[in-house]
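The structures come next, written out as structure tokens.
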Structure P
Amino acid sequence: MQTRSIGSLTVSVVGIGCNNFGSRLDEAASAAVVTAALDAGITFFDTADVYGGSRSEAFLGRALGTRRDDVVIATKFGMPTSDGQGGADPAYVARACDASLARLGTDRIDLYQLHAPDPKVPIEATLHALHALRAAGKVVEIGCSNFTAAQLDESAGARGFRSVQNQLSLLYRAPETDGVLETCAQNGIAFLPYYPLANGLLTGKVMDGTPPAGSRLAVAPEERRRHWLSDELLEKAEAVRAIADGHTTSMLALAFSWLLDHDAVASVIAGASTPEQVRENAAAPAPMDQGLRTALDTATA
């Protein structure tokens with residue numbers, strides 16, 4: 001498994017998104033995914049305090065057990081939790097970090113990420129609180145999610161975020177044109193794409209606009225299903241399928257490889273509900289030649 005960097009951290013280029021833990025997956029199934037990931041050489045696990053009603057962090061921590069020091073744990077704060085708490089106020093940042101540490105059963109969070117901008121709190125105040133956590137040894141590196149290029153610019157510099165987690169896939173390419181990837185390159189910020197498989201459209205398993213029973217898209221709210229199963233996106237997914245067939249590879253491999261062909265991308269974080277899916281994800285990345293990249297870019301523009 002190849003690796004890339006997020007600040008001082010070294011992460012596998014394929015990561016595991018733990019948003020299924022505690023919701024679609026019980027603790028035993030979550031542990032099976034973690035074990036398969038470790039066996040496949042995956043060392044990067046991304047969760048959040050709101051995933052699975054806060055159970056995701058606890059499931060991940062217990063599943064890692066004595067292997068905790070072999071991996072990089074990323075978690076997030078800021079979205080409203082079940083008790084209505086959230087945001088980026090410095091006092092809350094400190095409380096949220098301690099709560100995540102307790103659930104994870106660890107003494108440090110390798111990558112602590114603000115889940116979304118908080119317009120009520122100056123970013124300087126949030127950064128100050130995060131660096132206080134770094135100074136206390138509770139956090140190694142800091143990141144953010146769902147930030148615009150302008151917001152990244154505002155928080156850039158020696159004491160700024162080391163990563164940003166925004167949506168990017170062959171079927172959602174806004175960061176290529178909205179300045180986010182350019183800002184990452186200019187400021188040494190690692191990019192972590194979420195929805196890298198476009199909610200399953202790039203797995204090849206969404207046939208005729210019908211997601212597999214029990215999949216995240218199958219149980220998603222109606223508005224979200226309508227978006228992802230629109231004629232436009234299904235046509236683009238079919239174009240990716242045709243390219244994959246023509247190159248005797250899989251849509252999954254193209255989706256991962258295309259993302260990793262962006263220099264700023266540090267790791268492709270994909271959710272998995274079974275050990276088999278973990279192994280498929282781990283084996284997916286492959287070098288991409290310019291002709292194939294051009295074909296994919298043209299087909300999904």
Structure Q
Amino acid sequence: MNIRDFEYLVALAEHNHFRKAAEACFVSQPTLSGQIRKLEDELGTALLERSSRRVLFTDAGLQLVDQAKRILTEVKTFKDMASGQAGEMVGPMHIGFIPTVGPYLLPKIVPMLKEQFPELELYLHEAQTHQLVRQLEDGKLDCLVLASVAETAPFKEIEVYNEALSVAVPCDHEWATLDEIDMLELNGRTVLALGDGHCLRDQALGFCFAAGAKDDERFKATSLETLRNMVAAGAGITLLPELSLPKEKQKDGVCYLRACNPVPSRSIVLAYRPGSPLRSRFEHLAAAIQQRLQQSH
């Protein structure tokens with residue numbers, strides 16, 4: 001057996017489909033299927049239930065998939081250590097971003113990173129927090145830039161930015177002339193929020209619920225831009241993170257107000273596996289992002 005066999009096995013477990021797993025591994029379906037059979041012969045145990053039309057792993061197969069994931073993570077760590085470049089900003093780096101950070105942060109930092117670290121090969125991945133956490137655990141990503149939540153607790157975190165949330169209201173709203181709003185003014189109000197799976201949903205609603213507001217259960221947005229457009233259409237009010245705000249107080253039918261008492265905020269961090277040998281790289285990356293964000297304020 002070899003490392004490639006473990007990759008085939010893990011891909012099949014993730015995709016539950018031979019063709020999709022083969023495509024993910026850049027091999028033909030017969031090649032992947034044949035290697036899985038060869039692995040079973042070598043191990044002397046069945047990994048899959050052959051009678052089913054679906055991909056069903058045996059108990060032994062499931063246990064070996066978990067072990068294969070751990071082996072692949074260790075192999076990646078080994079390669080990172082062996083490269084002798086752990087502290088240098090060179091080579092590939094796979095970074096995950098959540099959808100409420102990526103679109104607003106990346107245009108600010110990518111040109112700077114390319115200029116500052118020309119030999120760094122950036123691979124950028126966007127997904128929701130639970131998906132990114134799983135990919136970081138499995139060694140598919142090197143680090144994440146996201147809001148610190150309970151799911152990121154097992155990782156090392158470097159705080160990059162404490163991001164305030166502002167209240168967004170339609171331009172004809174009674175609060176539109178204000179520069180600042182006390183969060184207690186939200187008492188009894190209904191707010192628009194992102195859909196399930198977005199960590200910002202829970203964070204923003206936490207502040208709103210504490211102020212006595214309630215969630216508009218008839219609508220759950222898929223993105224911050226959908227939320228913004230709903231506010232512009234007069235469908236309600238919401239909280240939006242600072243990086244997503246325009247420079248103007250009013251733009252495209254939406255008026256933005258600073259919130260206080262308390263100031264709602266979230267901590268944007270760079271998270272990485274505790275055992276990663278690339279810690280020095282991550283510290284350089286976090287410092288560069290911090291500096292760029294300070295310059296834009």
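Where a number appears in this text, it was derived from the coordinates with a stated rule and is not lab data. Model, not experiment: these values are computed from the prediction. Cβ atoms are built from the backbone, for glycine too; each structure is taken alone.
Looking at mean count of other Cβ atoms within 10 Å over residues 13-20 for structures P, Q, the greatest value goes to P. As an exercise: FRET efficiency 1/(1 + (r/R0)^6) of positions 53 and 229 (r between Cβ atoms, R0 = 30 Å, to 0.05), calculated from one structure in P, Q, equals 0.65. Which structure is it? The structure behind it is P.
Determine which structure produced the value 73, 46, 29 for Cα extents along the principal axes in Å, calculated from the coordinates; the candidates are P, Q. Corresponding structure: Q. The value 1.00 for Rg/Rh (Cα atoms, Kirkwood Rh), for residues 157-220 alone was derived from one model only; which of P, Q is it? The read-out comes from structure Q.
Comparing FRET efficiency 1/(1 + (r/R0)^6) of positions 37 and 117 (r between Cβ atoms, R0 = 41 Å, to 0.05) across structures P, Q, the highest figure is found for P.
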